[in-house]
Each structure stands twice: as C-alpha cells, then as structure tokens.
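Chemist: There are structures below to look over.
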Structure 1
Amino acid sequence: MTPLKNETLQQDSHNFIHQYKGLGAFGMDRKTDEETIMFYLQKFSEDRFMKAFIPRLKNEEIEGLYNIINSLLKKYFLEEEYHSLFLKDR
C-alpha cells in the first residue's frame, strides 16, 4: 500500500458548500437528499471539525467509518476512478 501523501495532482475542492442555497433536509426527494449528503460530507470533512471529532471516536467507530467508506468506494468506482477522482494521484 502506498503511504498517504499531501502532494496531489489536483487540489481538493469544496465549492458546493459555498454555493448551496438548498434546504439541507433529508427524506423529501432524491435531489434534495443528494444535496444534503454533499452538504453534510463537505461540512464533515472540514479540518477544524475533524480535529475535534476524530479523537472522540472509539476505535471501533473509526474502523467502522473507514470500512463503510472503503466498501462504497470499491463498490461504485473502478480502480482508475478511485485513483483519479478520490486519491487524485493519477
């Protein structure tokens, strides 16, 4: 396995969160649900929040979070997509 690097071919972006004017509600319709998930995940991944949140998780919760994310990535992305879209190392 390749170690994580801070050097990427493309910078990460969180543009959606800065432009979103939607409801931020879940269970109304597919479009609103997708937008709400994007909103939550972009807020969730903010550095300051992560530094406060991650240390509070139990080991099992960290492993569970990793496993669900990793299993979804494997299920819906080809290897090349995983590298180009998620890792941005190609």
Structure 2
Amino acid sequence: MGFKPETIMYWSRVLLGVILGILHAFFWRPPLSIISSFSIALLVYIITYRVFKMVYGRVLNDKSAAWKEGFGSFFLSWLFTWFLLYNIFFTSG
C-alpha cells in the first residue's frame, strides 16, 4: 500500500518549501531583493510541476493536480521558515 500521487506531491512541496526557507534564511542578505527570492521560489515550484507532470501525468485523475497540489503550502512553508529562522538567528539588537 503506497501513497497516492497527490499526497506525495503535496508533502514533497511542503518539504521543499521548508528547505528553501532554510537556505534563504542563512544565505539571503540585503541588498538582495525580495523579488529575486520570490523568483527562485517560483522557479523551484515550476521545476516541481514539470517533474511531477512527467512522473505522475498518466495516473492523475485531475490533470491540473500536478500544478495546484500543494501550491499554497509550498509558499507558506517557504516564507514561514525563512522569516522565522532569519529572525531567530539574525536579530538586529
């Protein structure tokens, strides 16, 4: 008994969001813009879309699931992890 493809896509994107948030917290420094950070996150999401579409494209009931599954959770986990760790480790006081 394995996991459904939608479950794998969802949790993979949450995990990638956390990993990306950790990387941004430790390596992002001003004057890098928030736009460049968002662009990196968007690029990672698009790459996951292409990979999931290749791997699970034939078995998905909803053909748009490769795009929308875990969308909000990816970006929220990325932002939450980034802001939390950045504020914990790099306080300005």
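Chemist: For relative contact order in percent (Cα under 8 Å, 6 or more apart), find whichever of 1, 2 sits highest and give me its label.
Modeler: 2
Chemist: Here's something else I'd like to know. Identify the structure, out of 1, 2, from whose coordinates helix-only ellipticity at 222 nm (-39500 (n - 2.57) for each DSSP H run of 4 or more, over all residues; to 500) was calculated to give -25000.
Modeler: 2
Chemist: Further question on the same structure: Which of the displayed structures (1, 2) returns the greatest value of Rg/Rh (Cα atoms, Kirkwood Rh) on calculation?
Modeler: Ranking 1, 2 on Rg/Rh (Cα atoms, Kirkwood Rh), first place is 2.
Chemist: Can I ask one more? Computing FRET efficiency 1/(1 + (r/R0)^6) of positions 11 and 75 (r between Cβ atoms, R0 = 25 Å, to 0.05) gives 0.40 for which of 1, 2?
Modeler: Of the options listed, only 1 reproduces it.
Every number in this text was worked out from the coordinates using simple rules, so none of it is lab data. Quick caveat: nothing in here was measured; it's all calculated off a predicted structure. Cβ atoms are built from the backbone, for glycine too; each structure is taken alone.
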